[in-house]
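These notes open a run of structures that come right after.
Bear in mind that the values in this text are calculations on the coordinates, not laboratory data. Predicted model, so just to flag it, every value in this text is computed and none were measured. Cβ atoms are built from the backbone, for glycine too; each structure is taken alone.
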Structure 1
Amino acid sequence: MSGDQEAVVLSADRVVKWVASDGPDEAMDAEVVLGFHGLCIVKTVRDDDWYMGSLYEDGSIDCWTAYGELYEALRGL
């Protein structure tokens, strides 16, 4: 759906945070992580939403937006 031929499934064993502009950062437990170069989409164990974020060199992820469905998240790339 994204059209990115280099998208990869990444290990969910990493630090993932929700970075809210109006409050403190919140740690999230990843279930699925899809990598798209410097961006990624994360499905957490706590809900059915998909989160978009930045993938850093140390493997950590800061998420800043949420989508209700994977299709929406992929279109948001």
Structure 2
Amino acid sequence: MDIPDYDKALYYTLWGQWDDLLVLMVRTNDDMLSKKIQLFLNAYHYSLDEMKIMHQHDNLLYYIDHAMKYEPVVSVEV
């Protein structure tokens, strides 16, 4: 998973570009990101409960924030 996927997800989520977010959901290799996007878009389009929509939106943003903090360990052979 490339960091640009997280950048794109954050940008699309903050600016309300749901079509692009849907495309990213399908194309990303990060299954967790894909599921978080799916849950949010499902709530946004089909739920009448505003609290549920906000909860899924916050969950997506929290996951993106958490994933962007991850730094892979790089082993260097000497």
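Observations on the structure shown:
- Computed -2500 for helix-only ellipticity at 222 nm (-39500 (n - 2.57) for each DSSP H run of 4 or more, over all residues; to 500) - originating structure among 1, 2: 1
- Structure responsible for 16.8, with mean count of other Cβ atoms within 10 Å over residues 8-15 calculated and labels 1, 2 on offer: 2
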